[in-house]
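The data blocks that follow each hold one structure.
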Structure P
Amino acid sequence: MRYKVLVVDDDTTLLRFLEDFLKNQGFEVFSARNGPQALRAAYENQPDLVVLDVMMPGMDGWEVTKRLRELSDLPIILITAKTAEQDKLRGFGLGVDDYITKPFSFAELSARVQAVLNRIQHQAPPARNVIPFGDVVLDLDRREARRGEQAIPLTPTEFRLLEVLSRRQGKAVSEKDLIEEVWGADQAESNTVVRRYIWLLRKKIEPDPANPRLILTVRGFGYRLETEPLPPGE
């Protein structure tokens with residue numbers, strides 16, 4: 001089995017070395033230079049392991065770890081220059097699997113990556129990764145939405161948008177967060193684009209798109225996905 005590894009670091013030189021080394025070790029490697037890119041790469045590529053730098057501008061490794069843990073339990077190895085015990089405890093509290101402290105050798109990186117992958121190999125296979133809401137089921141493993149046995153055709157962007165909302169169903173998600181997590185913080189997308197895709201999604205999953213019961217507008221902020229549709233008249 002060829003494992004997929006996502007490497008995240010804002011140091012482009014180190015990132016290139018890590019990519020080359022892991023590819024030479026037989027891994028399929030994806031990379032990202034910042035937090036929003038990392039989240040998007042994780043959505044799109046479904047890696048088996050993430051190697052993540054802590055100290056990045058903007059969204060740091062702590063926040064990326066927190067966001068990834070909202071989405072899945074994929075293994076995470078943090079790269080950090082911090083050796084203080086409280087920093088490591090913070091990472092383990094967020095659910096990371098291991099730490100590598102700078103400076104480190106590629107031999108150490110290889111050993112830690114292999115140890116984490118060996119550990120997950122011997123775990124029981126996870127339950128199917130699905131999120132139900134209303135009469136719709138979002139299947140994250142198969143990357144599709146279904147109503148009963150009927151597949152709902154979604155574009156990749158529509159699926160990512162619905163996935164972000166479904167991960168936080170019952171909670172309001174701002175338009176700014178939707179732009180960052182679906183299109184990336186370095187993209188010049190506007191709120192108008194978000195609203196257009198929300199409209200397209202409603203046409204596909206709402207029984208009456210003009211009176212939505214699943215994807216609700218939170219005026220002046222963003223949108224909220226309801227676990228159960230509101231009864232008619234409410």
Structure Q
Amino acid sequence: MERLDKIISAYSRYSRREAAELIRRGRVAAGGTIVRDAAAKFDPESAGISIDGRPLSVRTQRTLMLNKPAGVVSATEDPREKTVLDLIREEDRYPELFPAGRLDKDTTGLLILTSDGDLCHRIISPRKEIYKTYLVTVQGALTEADEAAVGAGIVLQSGESFLPGQLRILESGAESRAELKICEGRFHQVKRMMAALGKPVLALRRTAVGGLALDESLSPGEYRLLEEGDIARIFQ
């Protein structure tokens with residue numbers, strides 16, 4: 001017997017907090033009866049839990065590491081574009097498998113796909129301070145002033161601000177390369193940060209999520225199952 005909000009977060013894309021809100025709004029039923037108490041306990045296999053009338057599929061969780069190629073979008077479905085789920089073989093495409101965070105269409109590298117809503121929340125929430133590491137190539141010469149600006153937290157002209165990150169210059173010149181670490185994942189964040197420094201992004205590749213590095217044996221478009229030890233490394 002487990003708490004209803006825990007069951008939902010374990011077998012869907014929702015975090016515990018989101019699950020509790022669904023329950024409060026009367027969108028969750030067990031055995032056809034609406035349940036509004038997140039702490040109510042049920043046997044996940046026999047309770048017949050549904051969300052908005054759709055049965056919750058109770059299954060073993062699955063988490064994958066994908067080496068995302070350019071040209072695909074980080075979504076579960078798209079009417080016009082090829083998605084990262086289109087790269088996953090049918091036998092590995094669990095129901096509710098979804099990206100834990102997003103990479104832009106032209107950004108490559110490590111993308112985690114999971115069916116575990118609570119794990120996804122822990123990875124993408126800035127409060128958890130799970131830093132994502134990128135190899136970024138920009139136009140223009142990066143300087144120590146740029147490193148300091150990222151470390152202080154860049155503020156855009158619009159007033160929008162980003163949390164402090166870490167920029168380490170690897171090569172500076174007409175085109176520069178650097179390692180960038182940030183714990184947020186806002187829309188086009190890296191591109192907007194670098195643009196604010198006057199250094200447009202030419203190429204972007206994510207190389208690690210927390211302590212988990214991209215498996216370099218994976219060619220673009222390839223993936224592998226993450227074991228418990230792999231997932232633990234994310235949070236080390």
Structure R
Amino acid sequence: MLDRVRRWSLCACVGLALVAPALALAEAQQFTATAHDLKTGRVLYTEQYDVQVENGRWVSGSTRYVLASGQQVAERKFDFSQDRYVPVFKLEQTDPVYEEGIARIDRDKVEIFMVRDGKRQTASLDRVKDMVADCGAQAYVVDHLDTLQAGGTLRFTLAVAGRVDNYALRASKLADVDVGGVAAIKVRVELDSMLRLVLPTLELTIDPKSRRLLEYSGIANLKDPATKRAYSARIVFAYK
């Protein structure tokens with residue numbers, strides 16, 4: 001079951017089409033995130049982001065996944081030009097060899113794929129209201145922070161390339177927290193079904209003032225080469 005929903009990783013893109021503060025002009029931004037093992041705290045890898053931001057919105061970019069040794073083990077490229085919350089994207093990992101992504105977005109369909117053990121699976125999903133995918137999940141949450149702050153619950157559909165399917169999710173505010181002197185809110189994201197009682201949830205810690213993701217805890221989108229299962233990680237973001 002754990003593998004069934006590992007792609008919530010909400011990308012640990014985790015990086016979010018709208019985690020940057022509003023900007024008047026398009027510009028390039030670079031920042032990093034460090035993934036720690038959820039149980040031991042051991043550093044697993046870093047995520048190196050290079051994104052184009054226009055009017056506070058990610059429009060395109062890439063993420064490099066690098067081990068402590070300096071070895072790059074994966075890269076993702078994403079493009080939000082067609083949809084604010086559903087990017088065309090491709091994630092490629094070299095060890096284990098694995099690919100997933102969204103190949104195409106049409107008016108009514110989202111074409112997703114996954115390649116594992118040399119076998120390619122594809123699906124054409126209906127493009128429904130409040131649909132998100134990959135990094136767009138965090139972007140959706142950030143765009144609706146006022147609803148969460150007021151005690152409301154968000155409900156949306158996540159297209160999961162790693163499962164070649166989609167899932168109904170819900171998000172709610174857990175608490176107000178302090179992160180290094182920054183007043184932030186912690187948000188829980190979980191399946192919007194009874195399966196949430198047996199499957200792990202995700203937690204996002206967001207600075208509502210800057211609209212930036214500060215921390216992510218849950219199933220990551222990178223696989224452990226030893227087990228070929230997705231890491232469970234606490235990912236801490238550092239902005240320049």
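Please treat every number below as a calculation from the coordinates, not as lab data. Computed from a predicted structure; not experimentally measured. Cβ atoms are built from the backbone, for glycine too; each structure is taken alone.
Comparison across structures P, Q, R (criterion: mean count of other Cβ atoms within 10 Å over residues 50-57) gives the highest value for P.
Here helix-only ellipticity at 222 nm (-39500 (n - 2.57) for each DSSP H run of 4 or more, over all residues; to 500) was derived from just one of the structures P, Q, R, and that gives -5500; the source is Q. Matching task: 13.2, 39 is the computed value of Rg and Dmax of the Cα atoms in Å, for residues 58-129 alone. Pick the structure from P, Q, R. Considering all the candidates, the number was obtained from P.
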